[in-house]
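The structures considered in this document are given below.
Only the coordinates and a few stated rules stand behind these numbers; no lab work does. As the structure is a prediction and not an experimental result, all values here were calculated from the model. Cβ atoms are built from the backbone, for glycine too; each structure is taken alone.
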Structure 1
Amino acid sequence: MEDFIDGCTIRKVDRSDLEAFVNIYIEAYRGLEEYAYTKRKEIKNYFKWLRNRDEDGFMVLEGDEIIGFVACDTNWVSIFDRLKVGEIHELVLHPEYRNKGFGSFLLNKAVEYAKSKDRKLAELWVGEKNYRARKFYMKNGFNEKGKWGIWIRMVKKI
C-alpha cells in the first residue's frame, strides 16, 4: 500500500501535532460528545497516552494541513481473545474530508501496521449510536462482536 493518497501523506505522529489532534478530535466528535473527551486538557492527555501506548502505530495524515489521525496499539492484549491484537484506539478525520477515501486509507494503514507486528486480529470499540462509524467499519471488514454499555466491540481477522 502506498504512503500517500490524493496529495496527502502519512507519517508517524510527533509532539508538535498535539494542537491539530485536539482541534480535529473536537470537530470529529461534534454531536457524539457522549463518546468523547470534551475538555481540551483531557484530549491532550489522551494524545499523550496514545503516543505512549505504541508510538509507531500513531499516525497522522496531512496534505497542506493535517486532516486526520489513527492510533493502532500493537501492545494491547484483548481480554476476549487473550492475545495481542492491533487495538485501534482512535481514528479521527476532519469532517470536510469524510466520504473521500481518507478514512479507509487511515484504517488500512493501521491494520497494515498491526499485521507487520504479526497480529492476527484488529479490534476497536465504537459508540453504539455512532451509526456512520459502525457502517464505515463494517464496510472495511470489521464485524460487531458484542455490546458493553454504550460501546460496540468490532473485530477483523488480518
Structure 2
Amino acid sequence: MSQTVPDFELENVGAGPNPFSLATPVRDDDTDSAILLFQRDYHCGNCRKQVSAIADRYDEFRAVNALPVSILPEPADRAANWQDQYELPYPLLADPSTDVSDDYDQPVRFGLLGSLHDLVGRMPVAMVVDTRNGNPTPFYTYEGRMPADRPTIEELLEEASAVYART
C-alpha cells in the first residue's frame, strides 16, 4: 500500500453522508481518523459482532476524533438489513463489486474459489486512516488470517488515540 490510500465513493446505508467518500465526507472538524472495517460478508457472525461492539463503544471512538466506517461487500439492500438490525451510529457502506475492498488489498483465501464466494474467501481487515489535511494516509492495518482474527476494540482505540495525539 502506498503512502496515501485510494479515495472511494460508496453508497452509505448508515449514519452520515450518502454517498460516502473518504476524501470529502460531510463531517465536523473533529475527525482525525477513519477506522475502516472491511467485513467478510452479510452472513459472517464475527462481522456482525464487531459492528455491534463498535456501535456500543462509538462514543469512545468519537472522543479520540475517530470515525468508524464499516464496508460490507454486498449490495445496498443487504447492507440496509444490517442497518435495520443494528442501528449503527456510523457509516455502513455497500461495496457490491468489491472494487474498494480489492483496492485496499483485502485478503482473499482459496484462490479462484475464494474470489467467487466471499463466505470462504474474504478475510477481515481493519485500517486506521489519518484523514487530516484531506490526504488520507494509512496509520495502522490489521489483516485477519482467519474469519475471527480481528483487532480488539481496545487496539483500534489505542491506534486512533495515537493519531489524535499527533495533532
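Comparing relative contact order in percent (Cα under 8 Å, 6 or more apart) across structures 1, 2, the highest figure comes from 2.
Upon calculation of distance in nm of label points 7 Å out along Cα→Cβ at positions 11 and 59 from the atomic coordinates, which of the structures 1, 2 produces 1.5? Derived from the structure labelled 1.
Please state which of the structures 1, 2 yields 107 when volume of the Cα convex hull per residue in Å³ is computed from it.
Working: 1: 107; 2: 98.
Among 1, 2, the structure yielding 107 for volume of the Cα convex hull per residue in Å³ is 1.
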